[in-house]
Structure P
Amino acid sequence: MENQSQHDPRLARTLVLDELFDLTLYHTLRDISGPELQPTLDELISIEAKHLMFWQSFFNITVSTLDPVRRFRLWLMIQACKLFGQTAVHLVLEAIEVYGIRKYLSLWEQYKDGPLGAAVRDILEDEFKHEDTIVNRLTERKINPDRIRNIFLGLNDGLVEILGAVNGFFAAFAQTSLVLIAGLTTAVAGSLSMAAGAYVALSSENEIRQTQRGKKRFLGEDRGPVEVKEPAITSAFIVGGSYFAGAAVPILPVLFGAKNSLVSVITAGVVIILVSMILAFLSGMKVRKRILTNLIIIAGAVGITYGIGILVRTLFGVSL
């Protein structure tokens, strides 16, 4: 076994802390969950306990308490699960699984030619063969992760796009009422466009899938279960509605009397951080990377649209 000094101590501590976090999370979820979830959580606890012992032995370190950041993250997850019940538990379990697989795949790619790569490979095989199967068995027919992600992606798009529009309208117009009318009009048009786009895309996808399934049936190759997809009209309403909900974030301060775009920018910034955290968690991305990306996008949108508004006002003499 390779000496721990040959590894980055921070990496070693991170891997051990991550497994300790998962184990603590599963124990806590078991305490607050009903009898339906407890057997599954018992299986996950057994797997995570084995992973924790493995990494502690591999790196020859022992960690018994979580750091403050992970303790706060654990508290947030538990509160969300208490508030939203089993649906939140299912989402948390799936997100933890996605994050773990992506993390270990990245590590395996980096260290696959050494002892650490072999160790990561063993963990990944355990993830794929056991933990992933357990989580999928639990979450199937319970939640629709694609729907959840689409909701938050729609919120994100509507918020960023309409924030840019409101900011540009404030630069071009002097009257708040005009900014409100223009912002609402743009939000409605955008939500209808997003809904229509989702409907057309999903309808086309369903038609292609039906054609391929018909071909397989004709050839006698289709013996698997029928995959149930959400109707295109339902997805269209979800996408359009979530877009409009996101668009409402920068518009509401104007509705309640804001005289410039500063309040909208601050409100949108706070909400975008929360949405980014949820999206990053559900998709297994790094939270800081997602937040930074969205804040950069917001800053760019605010700067560009404000400049365009000033330019339009100057060139065309808009002074309403």
Structure Q
Amino acid sequence: MRKSDEIREKPSIRQIQSDYGYYDNVPPRGFFINGRPALTQIDPEKAGDYVIVLVRDALCAYGDDPAKVVADRLENAELIGQSSMYTSYSGWYRGAHITAVSGGSGAPEMEMILYDYLEFTDASTFIRLGGSGGFGDNVNPGDLVISSGAVRDEGMTRAYIDAGYPAAAHYEVVLAMVQAAEEIGHPYHVGVTVSCDSDYVGGGRPGVGGYLQPRNIEHAAVYNRAGCLNGDRESSAIITLSALFGRRGGSVCSVSDNLCTGKRFTEGIGHNFALDVVLNGCAILHKMDLQKGGREHWYPGLMEKE
């Protein structure tokens, strides 16, 4: 039984389905095209256990579709899904079965990617790999931020659960990414990421013609005072939906500038290191999962039992 089918069997889910007058009017598992999930067109049987979610972001200077960039680092990589919106490759890295999927930016785009993967696969882990802007005083362009959690300053996840639900990155993901960053030796930080819908005025940056409203000018300072490290548009979506549907979620972002310290933008700075950290972090997670030996949770003492 897939994890999504386990959700269907929950009494509280069955009850609310029975209360929804239009439930029988919608496809119970979404739309299909040629027998595959419509939005991503993935072959679910070829999806990896660790899914890296990427944005086709010009600021990250990939030079190619980002899923292909990751695939070029994998062994036996193959295209497992291609639609007009999303591209997915699967392959292997140091024993970890990894899928890289690329698409557009923002929380709504993440919802559509995650729906197909959460509904049709049993992938255990979803990791946002991307770029961001800095807020933290000690966060410099080229540094990485490993999210311990995210501020849900976007609208998509509030359609799923009230704003009080925490977007807390899974501790195993955080530990694995920290270990990977330490082994690589690149500057990194661990802390809270702010995810919002608007990349300009909503993120504290002037819009067209320098447009701002009074509430916009405090955005960066509010989160700087709160100790938040960086801002993006996707981390809270991936972390929140992963947690809601019983998976591990996390985020690793490179930082291209810092609005609060005035450090200027450089495209793609540090992003190759972010890719290194996520790939090696997935391999570490794979080793941790093997160490569990059927246990639900990993803890440091398991290393001593090997």
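Of note:
- Source structure of the calculated read-out (mean count of other Cβ atoms within 10 Å over residues 96-103, 25.6) within P, Q: Q.
- When distance in nm of label points 7 Å out along Cα→Cβ at positions 152 and 208 is computed for each of P, Q, the largest belongs to: Q
- Which entry (P, Q) yields the derived value 2.9 for distance in nm of label points 7 Å out along Cα→Cβ at positions 104 and 184: Q
- Calculating distance in nm of label points 7 Å out along Cα→Cβ at positions 88 and 128 for structures P, Q picks out P as the one with the greatest value.
- Which of P, Q yields -9000 [helix-only ellipticity at 222 nm (-39500 (n - 2.57) for each DSSP H run of 4 or more, over all residues; to 500), calculated]: Q
- If you line up P, Q by Rg/Rh (Cα atoms, Kirkwood Rh), the top spot, with the largest value, goes to P.
Just so you know, all these numbers are worked out from the coordinates, no wet-lab data involved. Quick caveat, the model's predicted, so the values are computed rather than measured. Cβ atoms are built from the backbone, for glycine too; each structure is taken alone.
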